[in-house]
Structures are given as structure tokens and as C-alpha cells.
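Visitor: There are structures below to look over.
Each reported figure results from applying straightforward, stated rules to the coordinates on display, with no laboratory input. Just so we're clear, the structure is a prediction, and the values are computed from it rather than from any experiment.
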Structure I
Amino acid sequence: MFKKIAQIFKIEDLKNRILFVLGMLAIFRVMANIPMPGMDPERLEEFFAQFQMFEFANVFTGGTMDRFSIAMLGLGPYITAVIVIQLLTMVFPRLEKLYKEEGEQGRQKINQYGRLLTVPFATLQSFGMLTLFQNQGVIDPLGPVDLIATILTVTAGTVFLMWIGELISEKGIGNGVSLLIFAGIIANVPAQIYEAIVTWDYTQLPSYILFIFLAIFIVAAVVLVNEARRNIPVSYAKRVKGRKVYGGSSTYIPLNINPAGVIPIIFALSLMAMPPMVAQFLAETEGAIAPIAASVGSFLENPWVQGTAYFVLVFLFTFFYTAVTFDPENVADNLKKMGGFVPGIRPGKSTENHIRYILNRVLTVGALYLATIAVMPSIIAGITGVGTFQFLIGGASILIIVSVVLDTTQQINAQLQMREYEEI
């Protein structure tokens, strides 16, 4: 490992790429700590303790939201815009063709649509958040001019972060957006270490030892499943054109055990957070609906209800999102056009059914794994009583950390190997 680190800093281009990434991440952290005026810190802390949805969003923004910073929304609107564009490919055939059939140029256009959609999403989300903060007494009431200025500032912060993410992807190492989210998650580590030290009690030592062992086991399991593939063998028939022979090779179609990544967890949390929030708002109103809303809110706050609903939603959303992003019919058609076939399976509809059958079996395992990882923080916190370092034991955080570390490491290794070949 130390030899590779020394190698990295000997290669000028690779060293500059890594330093560029670190510089961009430093700019992100500076933005995350520039607050906007008019905030009540104590009321803001109470607000995030009350609404778990925003606590989850705060983790992804790297603490920018609970600091009421100029980058308050982080990359949330951009991620939402990209997901919406992907979902719209199911509705509009033109977008579907652009996404699936026009190669790199089509994907670039889809990405451009995502960037453009980020601006209205960031504007609407910033207006909604500021209105909610004002209603909850988190910030002082804003006049029309101050409200517009604040919305423009927050929207500009999101667009600037989106630009930084794309710069990192282009001139640095790894995926820029993923690295910014990764930096936001691990930014809370010093605060959690401090909290663990301040609240330390020697009687908790067995709990912390158990927590560490469970965290190591979960990280190893996430790495194993993240790298796991189900390969479908594919052969290509020989074709003779003039004096040249084409095809005759064998390859495979790799199916990830977890093809949906972290998106189902985000969908599930967003959907789960809305009913309790609406119930709480209605419970504060006057009239016959208030006691009903209070009863519904109390029911939804039950840990068993939340855990069960969370598990089921993540499981179902894994199938839904995979259906959006992976089409067995399209894969089978492309294989047929290129003269490829799965050994023992007829091209066309039979190949599509074969791929769909394997995909559904793989997805069942992947969905169970993802749903289990999603509820793991609550389970382990209940077993060990350790409330800190939740990002190490499950949820979206550990999935993002593992995938970003693996992807960045692979890209650095590829750069090192390329330099070795050039030297030879």
C-alpha cells in the first residue's frame, strides 16, 4: 500500500489529479460552513431531531442543512433531477431511445437535461425548505426581497456543487458527485468521535467491542455483494466478409447482485417520511381531524411499524428501479442484431425470457440484501446501545462509502497499470 502511495506521488499527472480532487473537496467543506443569517441554532437542532427525513438529507449534504449554509440543499436537487429524467424514459419513447440506443451522445444529452432540471428543482426545494423553517420558527420571517435573495443563494450553491462534481469527474479521479456525497458523510466523523469520547463510560466497552465486530462484518459483506456478479455466457457466430472472419468469440453479460445501488433506500425514506410529517402538521391544527392525525402519527412512530415498512419498501423499489434502468428485451434485441446468442437458448423472445428469469432470481437476493442493510442501523443500535458511527453499520451511507472507495481505488490502480505499460 505504501509503495503504491509513493508511486502515485511520483507520477505528476496522477498526483495533480488527486490534489485537484482534494482542493475541490476543501472548497465544498468551506461552503458547508458558511451560514446564512437569521437562524436559531437550538430550534434548528430540535427540528432535525423531530423530522427523520431531514436528518437523513442532512447526512447526504454533509451537515450543510443543519448549519443553514449557502449549500444547504447539497446535491439533492441534482440527484432528484437525474432520477426523474430516468423515470421519464419509461413514459416518453423519444427519451427512451435517446437513453438506450444513441450511445454516448444520447447519454450526454440526458445528462444535460438533468442539469437543466436541477435549477427549477433547487428553486422549488429551497422555497419549500425556507417556508417550512419559517413556519417552525427555525429562522426569522423573511421579507419578499430577502426570501428571493436567499432562494437564489441556495440555488446557486447547488449549481456550483454540481459544477464542482463534474469538474472532479473530468479532471480528477472517480465520480465527482459520488465523491462529494462521500465527503459529506465522512465529514461528521470528527463530531461523532468527540461525542463518543465525551459520553464514554467504561461499562459500555463490551457494547463497543461488539459494535466494532459487527461493523467489520457488515463492511465485508457489503464489499462482497457490491463486487458480486451473475455472468450470463454469450457467444457470437462466425461471419466471413471477404477474406476476414468476424465473431466466433465468447463473452458474458454481467448482472450485478445489487443493480439498483442506493436509489431504493432514497425512494423508501422519502416515501416513509411524508406521512408522519403530514400527520404531525395536521395534529397541530384545530378541528376533528387533529386527534385522528395524532393517533396516526403515534402509530407511524412505532419502531416495528417503521422497520417493517422500510424493509418492504426497499425490497419493492429495488425491483421497480431495476425495471426502469435494465430492459431484458432491449438486451436480447441487441444481441440478436450483433449475431450473439446465449448457448442453448434461441435468439429473440427465448433469450429475453431467459435473461428476465435470471434477473428476477438475482434481484430477489439483491433486494433482500439491500432491505436488510437498510434496517441494520436500527437493529444494531438496539442490540449494542451504540448510537454513534451509524454510517459504518448499514443504510445508504455504508453503500455509498464502499462503492466510492472501490471505484476510486480501481481507477487509481488502472492509472498506475497504464503508466507501467507505457514504461515497458
Structure II
Amino acid sequence: MKISREDLEKHREAGLDRHIKMLAVLLDDLDSRGINGESIITNLAGFQVAIPSWALGAGATRFGRFAQGGEPGNLFEKIADIAILNDLTGSAGSVSLHIPWDVPKDIPALLQWAEACGIGFDAVNSNTFQDYPGQEHSYRFGSLSHANPRVREQAIDHHREVIGYGKSLGSKSITVWLADGSTFPGQQNFRKALERTQDSLLAITAYLPPDWRMFIEYKPYEPQFYSTVIQDWGTSLLLAEACGPKAFTLVDLGHHLPNTNIEQIVASLLWQGKLGGFHFNDSKYGDDDLTAGSIKPYQLFLIFLEIVQGLTASGGKNPPLSFMIDASHNIKDPLEDLLQSLEAMQLAFAQALAVDTLRLDHLQEVQDVVQVQELLQDAFRTDLRPLLREARLRTGAALEPLQLYRDVNVRRQLITERGMNQRASGL
């Protein structure tokens, strides 16, 4: 199904007068504070976030999975769903494939379909955290860090295969997340496991095309609970530096211990020119994979503030960042959840752009802690949603994506087309 042009125009027309009035008031207010609202709108209009191929169906926990109905049964249907998100928001123009959950079997047909849907291909993602039918060696005790060289070579070959698919589809990067680690003390030699992982990543880096990048993700625990080989951003950075200029650290907001200062990590990586991108979600306890901005919206704002400031300060030292949503929708309609994440990310970006960074820098230098807090919280508390609506209006998207999604009953139409029992591959 598609969002019809007629439904989109009707929706925009119904809310246009109210939007114009709210936007004018906000732009005047921002202008009185020396903030260029038009510049923020321009930046928002160009803001893009990749949608992972595994996030279009119902998510799951260790305890169960609750089907939503109307789930996409193949990669073509997943791309069609992403096209719905992009039609509604104007900011979801690419898909990030997870292989082998979503192996592209007919690449020419897939490319033709994706082009017709207006969707490109972002980073490809490898998977060595589970075994698949016909696999010669098991990843039960690790993959790129495994003590057995044949297991390591199998995992390296898998990454070469994933890169091959990505090249055929026009991707320019691969994301590597490893479940490798140990559950019990003494189970693994920490140093040897890290050395073997580095050697494996070097072999993968050597296979990358000249214009590709590799993103190395980290996580402190789960599925292993005593140790993880790439447990934190420092370990990821060490490996990225060892692998050379094509390798970067990737920050998943859920891959941190409670109360970790993620914005400081972002600043440090930008300082070194080694931040590759983000997997956006939110959490209360760990890797909860909840809707971005649903638990810690102020932290999301501070992260985007470091992105805005850090990219400016880097002077091009740090390449453009890759943004992707990485969430599991066990309770919500997956598409509605993704719409909410996209809105939260755009809003945090707008809030960051609304900070007078020159004044912030001055206040920090003179240690005026009170006025720093006032400056930041003023940007955070200002309702900047009219800027988001205007950016969507200018890109041909909906003023209120979630409202239009419900008004035209997208989920009901998908259930009619696909039934209640079809299950998407992924989490």
C-alpha cells in the first residue's frame, strides 16, 4: 500500500492554517533571541535516518513475541513499508539490511523496486551471533574472536559476503556488532580474544572497497554476561585505530551501563575524528531498544548538541555521520514506533540547532554554570515542532505523520493485504 497523494494533500490542507500561525509566532520568538529559524528548517529538511530491515515487524523479548498483523513477509514488502514512513516524514529514505535475516536474492529486481519506492541502501549489517542451517562451524563460543581459526575464517567470509551484497546494492558501509565474550570467569583469555578480533577485523577491512567504511559497535554485556570482547567505546576506538582510516566507532544508545555519559563519549570520538554513526533507541535499564526519546529526551538533546558542536569544531576531520534507528517493537505498532522515533530525533536535532553555541562557549569559559543551564534548558523547553512540520511541508511530507497514518488506517490496510499471521524476519 502507499499513502495516496489525495490523502496527503487533504491532510496538509486541513492543518495548514493552524500551522502557518504557529510557525509565524515561533519564528518571531526565535528571531528575538537571535536564532535563525529558517536555517534550522533547512537542516531539518535534509536530515535523513536509515530504517533497519529487521524493525518492520513485531519485536520480541526472551519471553515471547506478539504478532501485530500485516507484517512484511519479504524484503520487497519491507521496502514498501519504509516508503510509507518516508512519504509521511520525508526523513526515512534508506534501508539498512541485516544479513542473513534479509538476503537480497534478486538484486536487479530489488534495485528496481527500491528505486520505484524512492528508497536507497544504507549500511549493511553482519550477523555472527547465531547459527544458521548449513553452517559448518558454530558461533556458540564466539566468531571473530574464536580460538578455532576455522571458525574465525568462516566469520570473516560471512563479512565478505555481506560486503558483496552491499556493493551490489550501492551501500557504502558495514556495521559489525559481535556477541563474542564469556559468561563465566576464566572461560576466555581476554587478551588473546581481543588480539584475534583485531586480526579478523583487519582482514575484513582489507576487503573493503576504497570508498567504504566499517563501523565497529560495542556493548558491555548481553548475550554474554561476564565479559564482552568489544565492551566499550574505548575498545572499539582502539580497534578502529588499528584498522586504519576506513574504520570508525558506532554508538548504540542502548549499549551502555546505566547512567553512562553518552554525550561525553560522542564528544571524545568526534574529537578524534573516529565517530562513524549511531543506532538510536532509548532505555531504562540496558539495551531495552525502546522508542528514541521516550525515556531520556534531555539526554537525546545533549547528544545532538555534541554532534552539532563537534562536527563544526572538527572542520571536516570527522566524516558525515550515519544515523539509524535500532529498536524492538514488542508492544507498539512497528511503523508507529518508528514514526515516533523519527519525530524525537528531528526534535532533538532542532533543539540542538536552537542553542546559541557562541554564547554557550563564552558562558562555559567564564564558568557561569547557572546561565549555561538556563541557555540549554531554554532551547530544550521551547516547542520547536512547528519547524519540523514546516520542514516536512517543504519536502512534500505530512504535517503530522502519525495522525495521517491513523487517519488512513495504514495498519488495517496492511492486514487486509497480508493477513494476520505473516511474520517478518528479524528480532
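Visitor: A value of -16000 was computed for helix-only ellipticity at 222 nm (-39500 (n - 2.57) for each DSSP H run of 4 or more, over all residues; to 500); which of I, II is the source structure? All intermediate terms of the calculation are to be shown ahead of the outcome.
Guide: Working: I: -24500; II: -16000.
Considering all the candidates, the number was obtained from II.
Visitor: Ok, one more. For which of the structures I, II does the calculation of P(r) over Cα pairs in 10 Å bins from 0, in percent, for residues 102-173 alone return 18, 37, 25, 15, 5, 0? Each step should come with its number before you reach the end.
Guide: Values: I: 18, 37, 25, 15, 5, 0; II: 18, 42, 26, 12, 1.
So the calculation was done on I.
Visitor: Here relative contact order in percent (Cα under 8 Å, 6 or more apart) was calculated and came to 17; which of the structures I, II was it taken from?
Guide: Values: I: 17; II: 24.
Here the read-out was taken from I.
Visitor: Consider the structures I, II: one of them gives 27, 21, 16 for semi-axes √(5λ) of the Cα gyration tensor in Å, for residues 118-317 alone as calculated from the coordinates. Say which. Mind showing how you got there, number by number?
Guide: Values: I: 43, 28, 23; II: 27, 21, 16.
It was calculated from structure II.
Visitor: From I, II, which structure was Rg and Dmax of the Cα atoms in Å = 24.3, 86 calculated on? Present the calculation step by step, with values, prior to reporting the outcome.
Guide: Numbers: I: 24.3, 86; II: 21.9, 67.
Of the structures listed, the value fits I.
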